[in-house]
Every structure is written in C-alpha cells, then in structure tokens.
Structure 1
Amino acid sequence: MKTKLGSELPTHIPSITGLRFIAAAMVFVSHIAQNRIFNSPDTNEAFYQIFNPAGWVGVEFFFILSGFVLTWSLKDNDTVRSFWRRRVVKIFPNHLVTWFAGLLLMIIAGEALNLFHVIPSAFLVHTWIPRMDALTGTNGPNWSLGCELVFYLCFPYIYRFIRKIRPEHLWGWFAAVTATIFAWTSLVFFVFPERPGIVWADMPFWHFWGVYNLPPVRMLEFTLGILLARIVLSGRWISLSWSSSIGIFAVGYLAVLLVPPEYGMTTVAAIPLSMVIATAATADLRGTPSPLRGPRMIWLGEISFAFYLVHYLILHFTLKALGENVSWSLFVGLCVSTVLLLVTLYFANLLYRWVELPAMRRWGRSPDGMKHGSLVCPPVEKIDDDTRSPSGAAS
C-alpha cells in the first residue's frame, strides 16, 4: 500500500541522527568483544560470538545511512563542487586529528610502525591495499572513511542515474542491488583463496578484504541507501511500525550470528537495516512517536562521527596500558566498559565541539560568490532531481 507523504517535508529528521549513535555504539561493543576482557574463557567466547558481529552490522548501517542521508539532504541548487567540498570538510579534520593521535600513541606504546601504517591511511587510500597493516593504519576504524571518500566522489553521478528511475521501478532496482551484494559475497566465499587466515576472524584474509573493505563492494550498500531515500520520498515506502522494524532487525541480527561470516558482514542485515532507517525517516515525516527523537539521542547522534573515530584509540591504548593479560569478572568487565564508554563520549564531544563544528562553519559553506553563481571558473553542473517532492528535501 502506497503512503502519501504530502508536500510538506521537514527540514530535519532527528530520528536518523539518533540512529547514527546506535551504529557507532555497535562498533564500540564489537571492539570490547574483540579484546576479550573477561577472566572466564567461556564468557569471552560467548560475548565475542554474540557481539563481535555488531561491528559489521554497525558499519553496514553507516554505509546505507550515508546514501540515504546524502540523497535526503541534497539541496536543489547544489553543485558537484560545493557537495564535494562539504564532504571533504566533514571527514578530514576529524580524521587528521585522530590519525596523528593514533601515530603518537603507537610511538609512545612502542608498537611497530611501517610506511603501510602511516602513509596510505593518512590519505584514506589504505582500504584499497590488501595488507592487514595497511588496513589498520594508525587508527583502525578509519578504513571506512576511505570507502566514504569514494562514495562522495561518485555520488553526483550515481544519483544522476538513480533519479531517472521511474518511481514504480525503484523497488525492482532495490531488489537487484540486494541480489548483487549476495552474488558478490557468494563469489568471494566459493572462489577467493582460502589462505592466509586471520587470527581474530574465522575466515581467510582474501575473503575479509574482498567482502568487507573494498570500496566498490561497499558502494552497493551506499546505493541501497540512495534508492531507499527515493522510495520514501516518492511515497512508495511500505507502512511498518517500530515494533515490526525492530523485530525484523532482531531476526536479521540472529541470522548474522548463524550464517558464515562473509554473509554476515554485508548480505544478511542489508534489508533489516533498510527497514529501520526508512521507519525512522517516515516516523519524523508523519510526526508519529519515535524513540530516537529525544534531545539526548540527537546529541549522541551529532557526536557519533567523532565517537567512531576516537573509540578504538581509547579502547586499545587504555587496555594496553593496563596490561596485556588484564581481565575481569563479567560484572567488573562491564563496569570497565561503561567507564571506557563515558571517556570515549567525553573525548568525542571535545573533537566535535573544537574540530568538527569549527571546520564545518569555516569551510563547509559555499562562498558568497558561489551562492550567486559568480565563480572564477565556469560553473559545474548542478546536481538536480526532477523527481523530488515540490518542497525539496531536508537540508
């Protein structure tokens, strides 16, 4: 059943902002699980098996959400150049601060450094390199920014194609992209080499890199987000309650735990995550209740990017400073994890307030000349969309 959203679209969708922190928190919990901080081997194994996949799901959440939000927030008078500038300003200041912090902490901690740790990750090209030291860089989670950078570069051209898809065909394209994710994962699973292995993951390295790190592969999820936004904006989203969406997501997460990890990383959760994202957006469009719309969730969502970039540095180097073999009971370990979470929130807020916000205010807006079209060089082509609602999308 089609849902008519009407011509009045809100300029802000706070529930989507709240979702960002949930995705970042899932990655945080997965890294707690990977560190095996409990003194019971059985507890460590159970915690790892249940929560390590949360990191995969959180990253996939970010990639789908990224395509959705960029499509939603596209301005009617936007240009390719101004879009690219805003995206670069959004990610590089936070990235460079945490990259330098990671480099300094590695030196202080006496960890081995090489050029693959330092140079590729600084320029966010390390996710293209099939070497584990290159992928970890000086701050492990920033590999995903290398994917995002490719997404941003390609978005104007992907969107220009997707906006031409007739609304009645959007669901078919959504299904086709989902099938492509499954097909690629199956190719990797059955064809890619099974050696060497990875110490901390139950899969070969080439499977891990081929499914999880390659930007063209992850762009499929980004494209799902673009299609999903168009489905919602065109009024063709199915009606789902929060309870239904959360139930579907819970079933999807359970499936992630049961299937081979190659499929759990990108394939199984794609549709459940899309359901949650679209439900959050339509709840704000219609003004129906949402658990993600409160001021605390909005604040957490606003600092989520900074949280994502600082959390691994705090976890890794704090636990290393406490001792390689440190471990606790379940209760004490959860308390330690809570303290580390609060410390991460503190530093994330500092990074957001003193780096991310000032950078966006200083360089994230179009110069006055650009606003009026008086560019020094010929103006670039506008990113437009003749299929959008008359009122435009959120800014």
Structure 2
Amino acid sequence: MALIRLEEPARAPLPGFALFALGFRPFYLLASVFAALSIPLWALQFSGLLGHAYLAGPLWHAHEMLFGFTLAVIVGFLFTAGRNWTNLPTPAGGKLAALALLWVAARVLVLTPYGVAAAVANVAFPLAAAIALGIPFYKAKSRRNYFFVGLLVLLAVVAGFIHLGRLGVIEASPLPGIRVALDVVLFILAVMGGRVIPMFTNNGVPGAAAAKKPLVEKAALGLTLALGAADLAGLTGWPVAVVAAAACIAHGSRWVLWQPWKTLRVPLVWVLHLAYAWIPVHLLLRALGELGVVTPSLATHALTVGAVGGLVIGMMTRTARGHTGRPLKADRYETACYVAVALAAAVRVGVPLWQPAWTVGAVLASATLWSAGFGLYAVRYWPVLSRPRVDGRPG
C-alpha cells in the first residue's frame, strides 16, 4: 500500500494591513522599489527630463545608493533587531509611517531644484532614526549597541557636509564625504555580518561549524576602523593601501572560518557568504586602486553592488520570512533574486577588470540585473510585508 504523505497546509496571510507594524516592513519595500526604479531614474536624467535636479549624474547615483537605498535597509533592520535586543518597542504605526514619509521626501527632493529642502530632509532622516533607536537602547541599557546610534549620527553629519558643499555654504568637494560614508557602511556590514552569518550558518546548515576567533574579529573590525580613520584624515597612496591590504587578509580569514563551502545547498545562507566575500575583494581592489593598479571605482562597486547588494537581498528575505512567521527556506523566486544581484556584482566588477573596453556594456548589463533582482523582490514581498504575520503574533 502506498504511503500517504502528510504535509502541513500552507497558511494564508491574515486579513488586514500591517505595513507599519515593524521597521523592516516599509523600509524593505521602499528600498527594493527604489533599487528597481533607479535605472529608469538614471535614464530620465540622461534624457534631460530631470535637468533641474538638485543632485544629478554620478553624485546623485552615489548619494542615493548610500543615503537612500542602503540607509533605508539599515534603519529597517535596526528597528527590527533593536526590539529583540531590548524587548522594548521601536517605531511602529504613525511614527514609523512618518519616518518612511521623510525618507520618501528626501528621495523626491533631490530630484527637484529645492536644494535646501533636500538637504534638510536627508540630514533629518538618519538623525530621527538615531533618536528613535537610541531611546529603547538607553532605557534597556543596551550599551553594546550604542555605537549603532553613533554611526547613524555620523552618517547625518557626513550628509550635512556633502550638502553644505553642494549648496556652496562651504568650499568642499562631496567626494570625501561619500568616501567616509562608504567606510561607515563597510563597518556596519562587518559588525552585522559577524553577528548573524555564523549564527545563521550553524542554525541553518547541518554539520556546519562556523567559528569566530577573537583575534581575527578584533583585527577585522579594528582595521576597518583604521581605514575609515585614514580616509577621514585625507590620506592616500601606499599608507591606505597597506591598511586596506591588511584588512583584506583579516576579513578573508574571518570568512574562511565561517566555512562557506558547507552552505552551497542552502540558498538562504550561501547568499550571505557570497556577499560577504565581496568585502575582502573590495579591500584588495581598494589597495590596488590606491597604488594605481586598477580603477578605484572597481573597489567602490565591489562594496556597493557586491557586498551591500548581496547582504541586503539576503537579509531582506531571511528577516522578512522570520518576522512574518514563515519558514526559513528560500523558494525559487528568492533564489532568482540572489542570482540576479550576484551576477550584477560579478559583471560590474569582473568585466571591466578583465576587459576595460567593455565597461559601458557591463554597466548596462549589471544595472539591468540589479533592477530585475530587487524588482522581483518588491513584487514577491509586497503581500508579505503589507499583511499581518501568518502565525497571528504581533510584528
């Protein structure tokens, strides 16, 4: 007699609207939609239809990658994780909706001629997020997480520096500010990656033994801070190359200790390992760029498209599944998102490195893959992020 296979029936999402129930919901959705729309917006700028934009061209691209897309995901993650770390509420409901609206206003205003308003909105968002996160941290005496508040404040200061220069209030190029903001993002990724990737690996991959060595951890984070300090001091050339190369070795050692080769059958985990691998690649390219061996933009895109894009798409799926009561298993749609973003990074960095004459085509192909990956996420996760948890719990 044939065996009867019993499976738990799929649970339909509960009725209702829950987009502002917890921080990850609106900010993950907004970030994914914005990532998918970034290419059409770029095309509109080139066509001249956004000719009076306050920020345009490469500056708009760099600013919005950092203070738009990446910052939205960081804030959504920290609001969600912060509630777990403190057992105290983080912004929800009207307060969360107001913060999301402030983020949207900042994205719209940089495409208008209203530079002062755009500057205020872009400085106000990380400051407001820092205050909203700092209150529960302070009440819970969660001292080990205070630095996240400090980093958000630092991003607000850097944004202010960039916009004061852009408005002509001070004589300063925006490029040093972008560089420091990239260093802040790199440090946030290093801290978050070190906290969650080994844990997710050991919890999600049978037989995995992802390890953390105190000396390697201190070297990886310390050298990342040293690189940021060098950029803040305006250093260039071989001193920065030495620090970046040492950081590359430390982060590479850290990654190997997490045993990425054991995760190949678990997309929800390998996507995080693959993304983190771009951090030592970024640091190596940064060192080579400081020595004039490669184009510096390759290092930047290894960090932004490879590490940021990969970790973001991986964490947005895993945390959204976990915090909406769904199984921690990636389906074919999510795996397609991972592959698209991973290919976007490989094409954007690998092709110009191998054949510089093909850079324009590589940029277009990478942009298309990037938009496809995050666009698919937005479509797939709209019902997940906007409806209550399937298990009926709050959040």
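We did not get these values from a lab; they are worked out from the coordinates using the rules stated. The model shown is predicted, which means the values in this text are computed figures rather than measured ones. Cβ atoms are built from the backbone, for glycine too; each structure is taken alone.
Check the numbers for relative contact order in percent (Cα under 8 Å, 6 or more apart) across 1, 2 and tell me which is largest. Write down the numbers at each step before the final one.
Details: 1: 35; 2: 19.
Evaluating relative contact order in percent (Cα under 8 Å, 6 or more apart) on every structure, the highest lands on 1.
Out of 1, 2, which has the highest value for mean count of other Cβ atoms within 10 Å over residues 138-145?
1
Given -24000 as the derived value for helix-only ellipticity at 222 nm (-39500 (n - 2.57) for each DSSP H run of 4 or more, over all residues; to 500), which of the supplied structures 1, 2 does it correspond to? Write down the numbers at each step before the final one.
Working: 1: -22000; 2: -24000.
Answer by label: 2.
From which structure (1, 2) was distance in nm of label points 7 Å out along Cα→Cβ at positions 42 and 162 calculated, if the value obtained is 1.6?
Values: 1: 4.7; 2: 1.6.
Of the structures listed, the value fits 2.
Which of the displayed structures (1, 2) returns the greatest value of mean count of other Cβ atoms within 10 Å over residues 122-129 on calculation?
Working: 1: 19.1; 2: 23.0.
Largest value of mean count of other Cβ atoms within 10 Å over residues 122-129: 2.
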